[in-house]
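What follows draws every value from the coordinates through simple rules; no lab data is involved. What you see is a predicted model; the values in this text were computed from it and never measured. Cβ atoms are built from the backbone, for glycine too; each structure is taken alone.
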Structure P
Amino acid sequence: MTTEEKDCLKEVDSFAETGFNYTLSLVSGKYKLTVLYAIYRHKVIRFNSLQKYLNIVSHKTLSGVLKELEKDNLIIRKEYPQIPPKVEYFLSKRGESFIPILYALCEWGEKHKQ
């Protein structure tokens, strides 16, 4: 175990003080990881394309997830001033820094799926 791992797993008085808890607070929710993965795969994607790609999320749910991810600075919403409106989503620098975690989840799943 590296020093960094030991620091992350150190004992604290409260779970709320852990980096693990903070990370979960950003990505917990039924579709947050799924949406981050989809945006990463497409680099830049529009709402309707994202909804079609996921094929499991209602308009209202996807809209809420995107707003939360944007609020937490994991994605960027770029709105173009035109008619009809055009909005694109892409990962922020902070969101891009989360990709190794998504990759590790993917690797683990590939290794252990039955």
Structure Q
Amino acid sequence: MEYNKGLHIICDLDSASTETLSNMEPFKKLVEGQIQMHQLTSTGSVFHSFPNGGFTAVIGLTESHLSVHTWPEFGKATFDIFLSNFMQVNNGACEEIADAIQKYFGGQVSQIHRLQR
């Protein structure tokens, strides 16, 4: 068997939507829906809301991980998603989840990197 590199997307967003950058629960539902829709497997997650706004989340996946961090006071969000291609090719799912997160925050990409690893 040969190793098939997976896709790792690392993205910084600028967003004027203080509501989406501050409110973790709708984001949590979005991510859980994306995991189910793309038939990925969660190994556990940590979601944390900060008292003055913003949140952070890390979701472990058997396929790898997804993380997000928001700063509503600066209109910023960062996220990364890495999906391995060990059992199946997940590059399309990785791109679709990244697009869904960008649309959720209504953000403009300030920088994005796509790594095959």
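Out of P, Q, which structure matches 49, 27, 18 when Cα extents along the principal axes in Å is calculated? It was calculated from structure Q. Taking -16500 as the value of helix-only ellipticity at 222 nm (-39500 (n - 2.57) for each DSSP H run of 4 or more, over all residues; to 500) derived from one of the structures shown (P, Q), identify that structure. The value was obtained from structure P.
Matching task: 2.0 is the computed value of distance in nm of label points 7 Å out along Cα→Cβ at positions 55 and 71. Pick the structure from P, Q. Clearly, the read-out refers to Q. With distance in nm of label points 7 Å out along Cα→Cβ at positions 79 and 103 derived from the coordinates and found to be 3.4, which of P, Q does the value describe? It traces back to P. Each of P, Q could give relative contact order in percent (Cα under 8 Å, 6 or more apart), but the derived value 23 comes from P.
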